[in-house]
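These are the structures in question, set out in turn.
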Structure P
Amino acid sequence: MIFIIKTFLLMIFLSLFTINSCSYNRMMEEDLIQVKVNKPDEILEKINSMNLDEKIGQLFIVGFDGESNLTQEDILLINDYKVSGFIFFRRNIQSSDQVVKLINEIKTINKNGSNIPMFLSLDQEGGTVTRLPNEIIKFKSARDIGKINNEQYAYDTARVMGELVHSLGFNMNFAPVLDVYTNPENTVIGSRAFSSDKEIVSKLAVATMKGLKDSGVIAVGKHYPGHGDTKEDSHYELPIVNHDYERVKDIELYPFKMAIENGIDSILVSHLLYKNIDSENIATLSKVFLDDILMRELRFRGIVITDDMIMNGLTKNNSITEACLKALQAGVDILLIGSGYQNIVDSINFIKNAVLNGEISEFEIEKKVYSVLKMKQKYNVNNDNVSKINVDEFNDKIRNLSY
């Protein structure tokens, strides 16, 4: 009986969505809804077979502290906590052969313990934010691409970058940067932004997103709702933005709107306080920014991922565990915790207890899990091993990029 009731409730939820190109669209109240069920929903059936621990694990992408090798704790995150994916930092990547071996090890461990493949992600923007090994020629920064201001070149660069990271075994990249660089005192964004002109940022970021997508990599646009006019670095303190909504809508949100209209599948929300729009909550924890603006006004239908939940911009005023719960309640789908095994385990356990205590319903968790699994299906995220890459071949492709 419980199984039947849960299935019925999830079907009601799915009736609020239309399936389109392996993604689903949440419809507003004024929309006409027509639902046709032609075959059983494999994802729904999968969710019904999962226990609570497995569902909660799918809402976490985490870093691992084993650097270039997995520790026993890292293996526990895969086998026991069923995390949705890993994010790789420069500390985890020494050479192309090493990272291929490491990713294959992760896939093998996961395959033996789960039939849900993992997101394997990195921040590979180019310029100063480069996670690739030193043997790979560096890609240009967004600022340099913005100075060239050639849409095809931005696409070609992202396409080669996507092919490279996909060949190494990654399926998600936290790029492009959608911030409009309007504050010259902003050191955290700087050369990571394409331009101070919203039209140039939008054009080149969309081209970058398309290049990544066409190479089979999930593009995660960042840093919603806009980190371009901040002075503080959210890694160390909370940036406060004083603009009113009309200004933010016109400048900061514009590239996100363009990316959404062009089909971006994931957006990263950053730890920023826009005090004239939501004075009480940073964007990561804000229903105003995540539900009212992103979902309802901008009509975003993909998955929302947090910036790293251990950043001081968040933790100076919030505990990591409580912030994780608030973020999920506000509309986040995936929580990113970049390091600290105990941080990760405590947060997973806190969310489980919140479900058991009724602070967030299991149904809400299942809706988010549906989004996550649908994205993995769309991009054919799998547990198949990858082969060593030809570094010289990729370096030639990078050298030959022209405009």
Structure Q
Amino acid sequence: MKLEPGSIATPYMLSESEVKTSDYPSYIGQYSDFTATASTDPTKYAPWTVFKGIDGNNGRGIVSSEQKYQVTTTPAKPVDPWENSVWKTTQPTTTSTNKYLWSITRTTFNLAPLTQDIVEQKAVYGDKGTDGDPGKIVSDTEPTTRFKGLTWKYSGTADLTASDGTVIKPNTEYYYNGTHWMINFLSANNIDANSITAEKINGTDLEVKNGKFTDGVIETSWKNGTVAGSTNIENDHLIITRTDSSVNTTNSIGLDSTQGLIMVYTENSTGRTISVGTNFQGMSLTDSTGISASISPAGVKLSSDVNWTQIGNIGGRRAEWKRENNRVTMNIHGGNGDGFPVITSGGTLLGILPTNARPPSDISMPATAQGAGATAQISINSTGEVRCYRWGRDSVYFGAYISYYVE
């Protein structure tokens, strides 16, 4: 027993062996004033707030986990309870009949509810797929089932005409491209043919008529009437030379990835040369007679320039030319209407250019002809005649976009 005088009891705490959670202070209050001694009046500390609650209940924990399995014929989720014998402790194997594998997992807890069962689908049996297309057929008859990508090695001993008209050679492998048989593999020491068309030819040294391909260097020579020339490609540069003995002139063009592009025109009888070059610094034009010009990013415009002008009586801007500095550009695109004539192999005159648009000598350049096997050419002579040629079939369809230099 403890006796204490006065009306205010001194706060105290039970010993550790006696104390309970409810004996600990549960509320806290705060106040402030200018007195050094703290007040014992509880009303000054209002409002009081709870800072410690009562102890909670013990948590619910997992005691154990078990799993069973069953298979079914339908994808419907099983509703059988854990105790039902359809659930097996050993995982069964799915079949084409019992396609669906299920599991039931029972979790046991230390507090109620004591168990929880979860059913899940684990796997589905896959049916056998259809057979794929055959990759390669070896036979002495044409395969009756054909599809793009099929390869067929003909094992026969005599030529065979296939359904698409292709003549199949003995002991040769063919590839079907969806419409026709193509040779897929051919092993031979020598091949003698009038024409070979191929997407890719591999070889270290390939010689052809008027040309040679060796170690990345391509050299060719060609001749057409009075015109002859050569082409050389090596590393990152290209050189093409063309000489016309009928006018005793030589044209050459050189292209290099660092030096740029240069074209040279030479009059062999007089030694006069006209060259034009372009690279990342600009463009230059030099005439051995003393005339020269250059074009920089600032640009050049001369009084001799002429805007797009119609050639002859052809309308619709189907045939026109323009002059910028001493360069003439010609744009021709034939078609029905606007007075565009039929182009023939004998040459069709479109019109005559004025003096300031005429080349110093006759020039001929390739042009575009619509139609299989058709070729075309455009010629401008020093008198200004613009003539178009088309081989393969006479037609109004003709196209050319060319440039040349005038004096």
Structure R
Amino acid sequence: MNRRQFLRTTALAAAALPAATATFAANTPSIRPDHDGMLRVRGKREFILGLYQVPKHDSALREAAEAGFNLINRSAARAAYDEAHALGLWGWSALGSIVPVNRAEGESRIRKTIETLRDHPALLFWETEDEPTFVWKEPMKQRVSAEQINGTAAFIRRIDPVHPLYLNHSPTNLVPTLQAYNPGADIVATDIYPVIPRGIREMYALWPDGRQGDFLNDSLSQVGQYADKMRAVAGPQRTVLTVLQGFAWENLRDKDRDPAMVLYPSEAQLRFMAWQSVVHGVNGIVWWGLSYTPSDAPLWKDLRTVVGELSKVRDALAAPAVKLPIKLNYHDTGHSLDRGIEWLAKPHGHDTLLIAVNADGNPVDVTFEGLGRYKSVESRSGVTSFTWTKGSLRERFEPFGTRVWKLV
């Protein structure tokens, strides 16, 4: 089952639910993107750390909450949302869209789901369709038209003006093509899963060359490029999320899996993709595929470690960026410089959080100059190999390395 089948299953299941007995409160505080796209939830800016699924063991949802996740996809049942709410998690559900030739049925189904859940305190947003422009092996086709998505969105907003609408795109198509869907989305995302073994057999969602993305850059650092693309799609005031990899591609096969092709993202790769997303200005991150990941695989533990690091500075991540007069001075490592160091600064109490990633597949030695306003620096990423000299911070990054510092 791929992600679209997973979402369709939960949406169709909702049609059989009884209508909610509680009346939707018209004065419920709204949930809307702030001026820079950060989601403002009942007055507070929130950085999203979400999951489409958890691994298939009983304690997984509690483990997710304890790790620092704050959002989980839910079936459209109040009991499912009650479970999430008890653990301090928000949820979202897929509604699908209204097919014009069967409008009455579609409207009835969606209305019933919304009236079941719109007053639940754990509901964060609704989703319509997943990857509406994507048709595997037929790139010129669009699976669901912009008109259908936008029309559905207008219907949903008439019933529930409080909760925003989420739309995830595949890592394909031109920016203007995707922008046609913007009237139907307050939150825009793209999914990019670049850890793919060379020589993998044909599989749904992969191009003939075995890649999912279609930029020239097929390394981990394509994540940042897709984050930039989605900001171009969304504009400055919609929320932008990246949907990142929580699985091994080979495990998505229903049968005939090749154990030699089971390749999970490592902890370092998970960390880089997440923090590079932050550096490129996303307003949250969601991971997909954990239900295809065995509980004894290292990925679940590694992902919880990375999310724990992000969660510890969630308030800083939700804050507007800080402008710093940083100049990067590179030192020769014997390699050419390709994408180099990417960085972002965020306020952290009275201090500043400096986040930097090496977007190169080679080591990079760099000095961050222009930090004279700060007296000292502390590592928040467990790496203490840097040197600090009178406002200059020098560090040698491994390929696709990540550093987080607190500037004091």
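For this structure, a couple of remarks:
- Given -12500 for helix-only ellipticity at 222 nm (-39500 (n - 2.57) for each DSSP H run of 4 or more, over all residues; to 500), calculated: source structure among P, Q, R: P
- Highest-scoring entry among P, Q, R, by FRET efficiency 1/(1 + (r/R0)^6) of positions 157 and 269 (r between Cβ atoms, R0 = 30 Å, to 0.05), is P.
- Origin of the value 0.65, where FRET efficiency 1/(1 + (r/R0)^6) of positions 109 and 237 (r between Cβ atoms, R0 = 41 Å, to 0.05) was derived from one of P, Q, R: P
- Structures compared: P, Q, R; top value of relative contact order in percent (Cα under 8 Å, 6 or more apart), i.e. the largest, recorded for P.
Read-outs throughout are calculated quantities, based only on the coordinates presented, and are distinct from any laboratory measurement. Everything numeric in this text was worked out from a predicted model, so none of it was measured. Cβ atoms are built from the backbone, for glycine too; each structure is taken alone.
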